[in-house]
Structure I
Amino acid sequence: MIGRSPLMLRVFKTVGRVAATSECVLITGESGTGKELVANAVHGNSDRAARPFVKVNCAALSPTLLESELFGHERGSFTGAVARRKGRFEQAEGGTLFLDEVGEMGIDLQAKLLRILQNGTFERVGGEETHRVDVRVVAATNRDLPALIAAGQFREDLYYRLNVVAVEIPPLRERREDIPLLAEHMIRRLSRKYQWPHLALAPDALLALCEQPWPGNIRQMQNALARAAILTCGRMILAEDLRLGPAATPKAASQTLGLKEILAETERRVIDEALTQTRWNRTKAADLLGISRRQLFDKIQEYGLHNPGAPSKAD
């Protein structure tokens, strides 16, 4: 997880405190905010870290298949059940089970989930033998569970059992000061993945990223950067390469605490990297950055950059 905004620091603090326990955790947030990363962090910082971390997407399976996936089944319990199969709860013994999109679980299956959360016991589909497991449950949803409760689509007692500790992940538009850090991380990953040593973000591209509303959050920004990196063949990404939609209002971006300072520091690192790649050939570095040689000279002066090999040598 990456971020230094006050909202993300609060998330980190909550994760650190809850990880040391075995209580259920409910992670909420919009799609693409990184709820699975938080679940991984909870497990990875707990005393169960050496045990399995098992994931189930509750929205990807029908109620019947989801029940079998979670609790397992006995041979012959339904068509296609040719052998006994352990479910995800048994597979996660001693570790953590991550229930993604738990708000999509059917109301009937919720009762069976509530039972295992309360006393750790269950029966496989088609079986009569009671099994006991020691599993921590971390659940996530982008749905409004209280609204589902009011509509009779989610059990209130299950909600309180899952929501022992709540972790709310803020959308990207509410933590714009984290965008430069996230963008740099994504660019580094793309650079390593495709062996693009010259892949970088131009200052105007970084500013464009910071001004976007990002309704799809981190996942949307990641896709935008991957597409731009491919279109530029792993070179410097300019704002026009991102092909973004309408930006957020300048007022919204300017109100973010520390955003200007973070942008300046990121711009300094991008310029320094371009100069290093071109061995301080300012003409080539300016072309790489998509700015004029004069603009580059002004930025070198502004940030006090020096050529470590030949500080006084000009191109």
Structure II
Amino acid sequence: MQGRGATVKTRTDHEMTLERAMVTRHYQMRWDLEYCVGCQLGPSICPFDALTHVDAVLEDGRMISKQSVDVDAEKCIFCGECVEMCPVSVISMWVNNEPEIPVITYEAFPELVQSTQFNKDDFDMSRRDFVIDNCPTNVISHNESEDTLIVDDAHCIRCRQCEVASDGAFQVQQPWQGKITLRRDKCVEGCLACADICPTRALHIDDDGELVLADYFCIKCGACMQICPVKPDVEVIEKVVEAYGVKKTIEQSRITNADDLPVYVERWRVNHTPVVSAAWTSALERLADEKAGQIEIDRKRALKRRDLILALKGGRQAAEE
């Protein structure tokens, strides 16, 4: 029998849960493994290495069992860093049966600045089903009484497919700025696993069976790099970070063969609310590349790019129309 304060872990094919009941605080966490893509962010950011990557199973270059994450119940301290940073919004957390992320509550972490807004006046309602069908997480629905589209903002992953599908009636602000590069000449012949795991259509298989990159839809999760059979060479360096008078030595992983990788995701910076926290500074050092001043893909140009329209479900017909 588990005693008070012990963490109980349960895992099935569909979900993973942790629960710790204490005298004044009852912690609960849940991972939706149906939508988890085994990204780079969770295991990278966890301050106590409680989260680990679970490899996918590939056969002839295709994914037959998806990658995910696992958690060490004894290491997890229920800080909630992974909850706030999860790019596909599959982690939920409650304290005393109320939604709460402790690192946000105690201002050790900022809230990510991200949004999805819809302007009905700019929308051609004949594209309604096209937009809804192209939401990979099914968070866009039609409100019949007001004849408008609504978004389940808490579960939106900011992939921006709705922007292109709606011809700009949706406006999406992603938290991460960065870049994804695809080098088909570096790929293992016949491998399409990255398209299988991509939670958006940033990497997808076109009508000719070819792997194609639609960079504007990338959310910088890094799941494609995790599943790719061509693995990065990583060196670990020690780095001293300082924030608000606090110094800390951390280990930072650095990829040394980026130009040889078939797919490479860079994260330059993240949009967030103000915070005074050494923990946040340390987290950024583990997640972001040492780049600044780069410019995100221009939205106005992206909305008219034929390759992005073709990347959508039913995009060829939409492009012809």
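We did not get these values from a lab; they are worked out from the coordinates using the rules stated. Predicted model, so just to flag it, every value in this text is computed and none were measured. Cβ atoms are built from the backbone, for glycine too; each structure is taken alone.
Quick notes on this structure:
- Ranking I, II by FRET efficiency 1/(1 + (r/R0)^6) of positions 52 and 212 (r between Cβ atoms, R0 = 35 Å, to 0.05), the structure that comes out highest: II
- Source structure (of I, II) for Rg/Rh (Cα atoms, Kirkwood Rh), for residues 100-283 alone, computed value 1.16: I
- For helix-only ellipticity at 222 nm (-39500 (n - 2.57) for each DSSP H run of 4 or more, over all residues; to 500) computed as -4500, the structure of I, II it came from: II
- Looking across I, II, the calculation of Rg/Rh (Cα atoms, Kirkwood Rh) that yields 0.97 traces back to II.
- Among candidates I, II, the computation of log10 I(q)/I(0) by the Debye sum over Cα atoms at q = 0.10, 0.13, 0.18 Å⁻¹, for residues 12-187 alone that gave -0.41, -0.67, -1.19 used structure I.
- When mean count of other Cβ atoms within 10 Å over residues 132-139 is computed for each of I, II, the one that comes out at 20.6 is I.
- Structures I, II, by FRET efficiency 1/(1 + (r/R0)^6) of positions 124 and 228 (r between Cβ atoms, R0 = 41 Å, to 0.05): label with the highest value: II
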